[in-house]
1. Using Rg/Rh (Cα atoms, Kirkwood Rh) as the calculated read-out, with 1.02 as its value, let me know the right label among 1, 2.
2. Out of 1, 2, which one gives 13.3 for Kirkwood radius over Cα pairs in Å, for residues 29-100 alone as computed from the coordinates?
3. Can you spot which of 1, 2 the value 21 was calculated from, given it is relative contact order in percent (Cα under 8 Å, 6 or more apart)?
4. If helix-only ellipticity at 222 nm (-39500 (n - 2.57) for each DSSP H run of 4 or more, over all residues; to 500) comes out at -18000 when worked out from the coordinates, which of 1, 2 was used?
5. Upon calculation of distance in nm of label points 7 Å out along Cα→Cβ at positions 181 and 277 from the atomic coordinates, which of the structures 1, 2 produces 2.6?
6. Comparing distance in nm of label points 7 Å out along Cα→Cβ at positions 37 and 285 across 1, 2, which structure shows the greatest value?
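Just so it is clear, none of the values below were taken in a lab; they were calculated from the coordinates. Computed from a prediction, not measured in an experiment: that's the story for all the values here. Cβ atoms are built from the backbone, for glycine too; each structure is taken alone.
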Structure 1
Amino acid sequence: MTFLHHAPVRCLGVDVARDRLAVDDGITAATVANSRAAIRSLLRTSRPDLVVCEPTGGYELLLLEECLKAGIACHRADTLRLKAFIRSFGTLGKSDAIDAAQMAAYGRERWTKLPLWQAPDADADETQMQALVRRRADLVAFKVAEQNRSRAPGARAMAASFRAMLATITRQIAALERAIAALVAQNAGLRHRVAICTGMNGIGTVSAVTILALMPELGHLQRRQAAALAGTAPHPNESGTARGRRRQRGGRPQVRTALFMPALRAAAGQGEFAAFYARLIANGKPPILAIAATMRKIIITLNARLRDNQNHQS
């Protein structure tokens, strides 16, 4: 991650919508179209040192790409942190203009701790794999919801509809899994990284592909960074003399979900981390805490093996 080395003289807050951008630099506010030509004109005339926006389902990518081309530092803010910052001023209203003004203030005040956005790896296969994995996750969640609805009281009258829908979803999931397998097979780099992950006893192909697709930084992080990014880092829960259990918060929830099944396998006495889990239980740790610690151990180990390019560690 890279950061600014000097305080920004002019910080631009941009609230992004599909068709337009609400812009504020702390002095003037404006609205421009969300198009390359309009963004280029905006950056030429405003000449900011830092641009701050938030994720909006991909509609912010034009802005980020144009900032990168113009050599302007930009930060895509974490939504929860930005909302907490806005609430700290007692602001109750919500509008595009308010959000843009607060983003500018956020950049001016917190610039030392805001990592700058960098273009992702241009590997088209990795980008495609991320899209396939996310779509598969959406369909799996939809399938679970349909199964639950099909078992609800009064669902018998709609049984045929549920069967048809579940059959379609199942076929679509199978097609996505075939596409993922074909993509991994044709890309030597992806195939090698998946092989390292599946070399860990307890990690299957689906879990490996999901983790690698949603956490492409794996193998280039420090151990604490890997745990935090996967959402497995424990955070203290203390007040005065009270000492509560540490809890996992933040990170990427889909990665944490992918780590749960391998950790559950260890809890069942199988896989590479069964002994680690058993040792935690023997030391008096509650089962749910032991599972959480096993998930953290798995992602840290995967990060180390991908970093060192090896299938196992001594």
Structure 2
Amino acid sequence: MTTGGHDLNLLVPLRALLEEANVTRAGQRVQLGQSSMSSALSRLRIVFKDELLVRVGRDYELTPFAKLLLPQVQATVPLIERVLADEPGSEPTTVSRAISIMMTDYGILRSQAAFDAVLADAPGFRIDALPLPERPMESERDLITHDFVITVAGIGIDGTHVPLIDDEYVCLVDQNNPALRDGQLSFDDFLRLPHAVAQFGRLHFTPADRRLRELGVDRRAPRVTSSSFLPLPSIVAGTDLVAVVPGQLAARLGPVTGTIGVPTPFEPVPLHLSLWWHPSYDTDPVHTWFRERLAAEMTAEHAVA
């Protein structure tokens, strides 16, 4: 594909190179070998009469021109891909498309009914649920390479978003834990009991983690750790462990595990999950339909609850 004497096929590696700022990762993303991606970069440098990527130590950085070019490429390439992938004017519900969403297992638990309703209206859709990255989002890369992220604010994410899920953290303990008094847990007992903690990465802190750090509570060496929330009720059951989990998770899984969620013995910590996406998807009709439909389903579910 050419226009004006330029090879449009270079747009795909160009976007990957500018977003990844790394030749190797860009090649892996578009399934090109190191030599092919290096060749593409050389041709792009000739086309734009700019280095685009310059090495700084062991890493690359975008040149000032490349930084100006990046948002234009992010807006243009998806439009071309959509023109080639779908029939113009086709209804979003009639296309086949994989929707990738990064989220926690708790996000899946709360969103599953809404996902089912959306997929019932768009049978050609497929939802690929992926874990959150272990590090905070230091750049737009994670948001660009996936359709959506369902998460809290404050992890380095910077995109367009709509509120999706509201909850509040509770302390999860076995229903027969002797530390419980009238369905309450004192702050002293909270500190004394061994902890079970969901850890999503070394630098990825939940709102509850942040509040506890502000209170000087050190949970860096818990008795038990888990990579997600869902196993915690089973881990806590029959023990003297305490965990801090979303209230709705405790309400749903507590009855089947013999655990109970009780108010935190410190100021309540709200949990607000939003649906985030990169602005380059703003004009994608399929993407727009999916996010509006999902948000509507989640709003209706909260209204019923």
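1. Values: 1: 1.02; 2: 1.06.
Structure 1 accounts for this read-out.
2. Numbers: 1: 13.3; 2: 15.1.
Source structure for this number: 1.
3. On the way: 1: 14; 2: 21.
Matching structure: 2.
4. Numbers: 1: -18000; 2: -12500.
Clearly, the read-out refers to 1.
5. Numbers: 1: 2.6; 2: 5.2.
Clearly, the read-out refers to 1.
6. Working: 1: 5.9; 2: 3.4.
When distance in nm of label points 7 Å out along Cα→Cβ at positions 37 and 285 is calculated for 1, 2, structure 1 comes out on top.
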